[in-house]
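J.: Given below, in the form of structure tokens, are the structures.
Taken together, the values in this text are just the output of simple stated rules run on the coordinates, not laboratory data. Quick caveat, the model's predicted, so the values are computed rather than measured. Cβ atoms are built from the backbone, for glycine too; each structure is taken alone.
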Structure I
Amino acid sequence: MIYRFEHFELDTARIELRSNGCAKAVEPQVFALLRFLVENRDRMVTRDEIVEHVWNGRFVSDAAVSSRIKSVRQAIGDDGRSQRVIRTVHGMGFRFVADVATETDTAPASAPASSPASQSQPDPVDAFASRPGIAVLPFRLVGIAGPMFAVAEALPQDLITELSRLRWLMVIARASSFRFRGSEDIEQVRSALNVRYCLSGSIELFDAAMAVSVELCDTSDRSILWSEKFQGGLGAVHEIRAEIVRSAIAALELQIPLNEARAARLRSPDKLDAWSAYHLALHHMYRFNKEDNARATALLQHATALEPEFARAYAGLSFTHFQNAFLSYSDDISASRGLARRYAEQCLERDPVDPFGNFTMGRAHWLTGDLEGSLPWLERANSLNPNYAQARYARAWAEALLGNTKEGETDVDAALALSPLDPLRYGMLGVRSFVYTGRGETGKAADWAEQAAKSPGAHVLIEMMAVAAHAMNSDTDRAAAWAASVRKRSPQFGVAEYFRAFPLRDPATRKRVADALASHGF
């Protein structure tokens, strides 16, 4: 796509900014920020959104955002005083205000110009060549180890074992990664092991306590994607090991896909391999709106066309068709339900022990109201990867709707602890609301529903949950405010759509929710 404004052209296919036809040198991050502003020119974007899309949610200061905005303005001859192209909305965010014309420069990745048979397709092995690999290095000991010397190798070994359960990640075997014992040369690790990521750490021993620092590094630029410090007494070494493993797995499940999507966004659509297309699809899939869901579907179809045995891409297609049915994006809900089930089956036909495939199969059962039938699949996803936060959340959702509030609460608490920044966090908070609704604790149900509806990505059904919860708690003003938002976003939604998505089993709870929604015109 080419975006034209004033005498500039922003060419997303060639990753190029041109002025009067001549290319201008801009840093990749500056280009990414300018593209994000142009593509969202119909609205203001907040600083938090900029951090999410340009820095992938990493912590950066307001000064860093302002510096990048200044660099973008300099690249296009704008400044903070005139603001003829980029306008600052003080205290809130920024908006691209110049007139823009668009032109399609290349065929979209989801629609090849010729049939698959006539194209030169990548070799299946080559299609996975860009799959991310990770090396877990022996941890560095600081202090006098004594009988605890083995922890420096036992902990990384635990991490290698657990990471190997992640079906989407290539984990270097201990025999190779442990050859870099004591090395801090990330470039050497990258070159010798051909890995994109490195997990390393240090263990500091003092008196009767220990402190363990762990960090995940992108070997291409040595940037730190995640780091954490864990402390405790030597007597609790096994508990600390378990906590580190849980936290590291959850962080990798979130941070590596975000990093992969960031890299894919900077590539031309016609240059995307299967793995890059998959991760760029995840970026759109988790934005939970019709347009992005359609873009995710096209990218996932592109991935399966390039690599027909790519199991996870089929699970992704099950996820996007689930959204089509669950949120009524499709005109044919029945067809979307069938596709959600079929694509989950296609994933499991290729890889029956993929947790994501089992997760999507469990959710496909929801679309027909078969909550009981979903549980074995969700339990299997959890057994395959005990640290899979979304599977724990999905099981909590089913249990809460079935009226098993104790089990639902246990699972959703575990999901929130495993992945506090999860793209499905709004749903996790919504399960909390369901738990308290089932117990008749209307105040707590309303509090959690409010938090869920305000969370990033929350869809219109979550807002309807907030309507019902506030109405049952006799807070008519908040209920009315959320009802107005629901009607603005999806005027066709009513009680039937709500219970199709949330099939509450307990008749008394269902009636209370229905009456609450009816009191606000649904």
Structure II
Amino acid sequence: MADRRLLYLTGNSLAAYAWKNGALSAEGIFDTGADGVAAFGSYVANSPGALYYLLADVVEEDFFQENIPYVRGRDRATLMARKLAQRYRDTTLAMALTIGLEAGARREERVLYCSFTNTQQFQPWLAALKQHEARLVGVYSIALLAPQVGKSIGIGLTRYVLVSLQEGGLRQTYIDGGNIRFSRLGHADATDPHAVAAACAAESERIQQFLVNLRMLSRDAPPLDVVILAPRKHYQDFASACVDSVRLKFQIRDLEVACKTAGLKSAPRQMLAERLFLQVLAGTQPAQQFAADALRRFYYVWRARLAMIAAGAAVCGFCLLFSGLKLVDIYGVRQLHQTDMEQTLRATQEYERLQASFPKTPLSREDLKASVEAFRAIEKQSTGPEALLVEISQALSSLSQIEVERMNWDVTSSPRGRQARDSAKAAPPAAPGAPGAKTEAIQMFEVAEVSATIQAVNVSDYRAINLLVGQFVDALRARPGIEVATTRMPFELSAERALSGDIGTERKSEVPRFSVVVTRRLGS
């Protein structure tokens, strides 16, 4: 956490205090001359990175109340800026404070405009802070802090006047509903407690009349409460001078007790009531303050840097947490992998142990495996003639003129039957590694050679005979998986050979015969 420096500005000097954990310690008092400002600049330069709070207690203050239309957002900000510019020539130390809504048919907002009318006395100090890029949190006033001080010390009144004696003078602040309505600073001789007590009584009478004249108080209102913060050693002087009347009702609070109630642990002895206001300022840091954004630039930069650092730390923490979770997951996966490897090793050892107990075989495991695979392939391609005969029978079911004389069935690697197989036997075997050598499994086929005759057809009617044979061949090809390899017709129709026989002569002794070779791939 950055160190906090509290600056207390009066019409004669500026006092600097260091604040930490409720303890105030004086660090210097600087006069309003050029030498004092230069010494203050050196003081700021020697305290890099500190946060500065400027509390002003000067006479040149202005408070003005006005009702404005109830608006929000950008329109309200524009309206407030225009109102402040109309009333004050210099708005660098001006602010608008909302004090409530006006009841009635027309909804309006009550606004209290506050400003330091003489901003020139602030400029040397603000320039020194800006020159050394000091982080100015804000510019505050005793009047602005009075409502917060009342809450801190336990004043439970709704409407009252808070009277306090500071180095700058005797401050009277009228508070209504927790909001400041008016404040004034009067001169008082702090060395004469009797004169200060008499001034408190007299000034309280005057401010009550002033509030009645401004219609902030009605004439028939009950007595106005006046809370006086008095040093313990001068308590009796204030009790003798401040006597209740029909207009005023006094409460005298012990300043030392009030400071302890607010959380102040220690402070320089020469300090008056300003120590209480400085403690409340450092402890609560009210949002309402006078300084414009340009004066607080380096404070905003510092906050943005803190936000970026906090965001980076949060992201870094998230990444570390995510990395930790991933490391835990990786550790778990590695443990599972190690467990699986151990189980695999145990299973392998158990398998080898069981394998070692098997009886010895004349063949190796690889040969047995190849034999089993060959057996499975042979078993898959092994078949009987029933299925193919069924297909041929279904093809003959609609052709009653065809009678089957003989049928040869075989399983071979040649889809064209015995003729192709005989030619394959006659050819010399291919040498290993030669282009014609087979290196893959042989495809087997079942082959059926059907020899049949044609009945009830005139032998010389070649067209009818060809038609029947063609129908039979087409019926075979229509069966799924059946292929017709060769067809031998009852007679030759090629141009190279002459058609023999007596055309037109009926030969009852001869019966047209033909043969068809049918194949089907095994395993299909």
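J.: Among the shown structures I, II, from which was the value 3.3 of distance in nm of label points 7 Å out along Cα→Cβ at positions 70 and 198 calculated?
T.: Working: I: 3.3; II: 5.1.
Considering all the candidates, the number was obtained from I.
J.: Work out which structure the value -13000 belongs to, where helix-only ellipticity at 222 nm (-39500 (n - 2.57) for each DSSP H run of 4 or more, over all residues; to 500) was derived from one of I, II. Walk me through the intermediate numbers first.
T.: On the way: I: -17000; II: -13000.
Of the structures listed, the value fits II.
J.: Matching task: 11, 19, 14, 14, 24, 15, 3 is the computed value of P(r) over Cα pairs in 10 Å bins from 0, in percent, for residues 78-181 alone. Pick the structure from I, II. Before the final figure, lay out the partial values.
T.: Working: I: 11, 19, 14, 14, 24, 15, 3; II: 12, 33, 36, 16, 2, 0.
The value was obtained from structure I.
J.: With log10 I(q)/I(0) by the Debye sum over Cα atoms at q = 0.16 Å⁻¹, for residues 318-509 alone coming out at -1.00, pick the structure among I, II it was computed from. Before the final figure, lay out each step's value.
T.: Details: I: -1.00; II: -1.16.
For log10 I(q)/I(0) by the Debye sum over Cα atoms at q = 0.16 Å⁻¹, for residues 318-509 alone, the value -1.00 is produced by structure I.
J.: Could you tell me which structure in I, II was used to calculate Kirkwood radius over Cα pairs in Å as 34.7? List each step's numbers first, then the result.
T.: On the way: I: 25.0; II: 34.7.
Only structure II yields this read-out.
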